[in-house]
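Structures incoming, each one as structure tokens.
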Structure P
């Protein structure tokens, strides 16, 4: 389970993977075993989490909008993330 405190950023896959830096970041995370595919459906977002000095990148089929709404429902304002 991901805690809200560990969420560093949420990104839209289509909007962000255009950038070479983002593609390099994801490739490096994959090589280091830091990527977790939450679902094998078409990915729509990725969430970067840091906890205990360890970075984990979660690939999700949910949009960043849906993830933001779920955080807001949990009582976390979207500006905080």
Structure Q
């Protein structure tokens, strides 16, 4: 009888620990969803804006290079 009680107590302790661990994990998941993911999303939005600005600059530089090449061809033909 004593062994059964000890086994039952051990099982109850383990079950209580599992329940506590589950609560902690759920709390951590909630914190990640509500806090960290919002920060990551904000950072990604900032990166998207920076990439769009960089993309515009690259196209402007490319346009300038093409215009210079065309003006050199025209100057060569006329001169």
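Tell me which of P, Q gives 7.3 when you compute distance in nm of label points 7 Å out along Cα→Cβ at positions 16 and 64.
Working: P: 0.7; Q: 7.3.
Among P, Q, the structure yielding 7.3 for distance in nm of label points 7 Å out along Cα→Cβ at positions 16 and 64 is Q.
For FRET efficiency 1/(1 + (r/R0)^6) of positions 8 and 40 (r between Cβ atoms, R0 = 35 Å, to 0.05), which of the structures P, Q scores highest?
P
By the measure Kirkwood radius over Cα pairs in Å, tell me the structure among P, Q with the highest figure.
Q
Starting from the value -9000: which structure in P, Q was helix-only ellipticity at 222 nm (-39500 (n - 2.57) for each DSSP H run of 4 or more, over all residues; to 500) calculated from?
P
All of the numbers you see were taken from the coordinates with simple rules; none came from a lab. Source: prediction; values computed, not measured. Cβ atoms are built from the backbone, for glycine too; each structure is taken alone.
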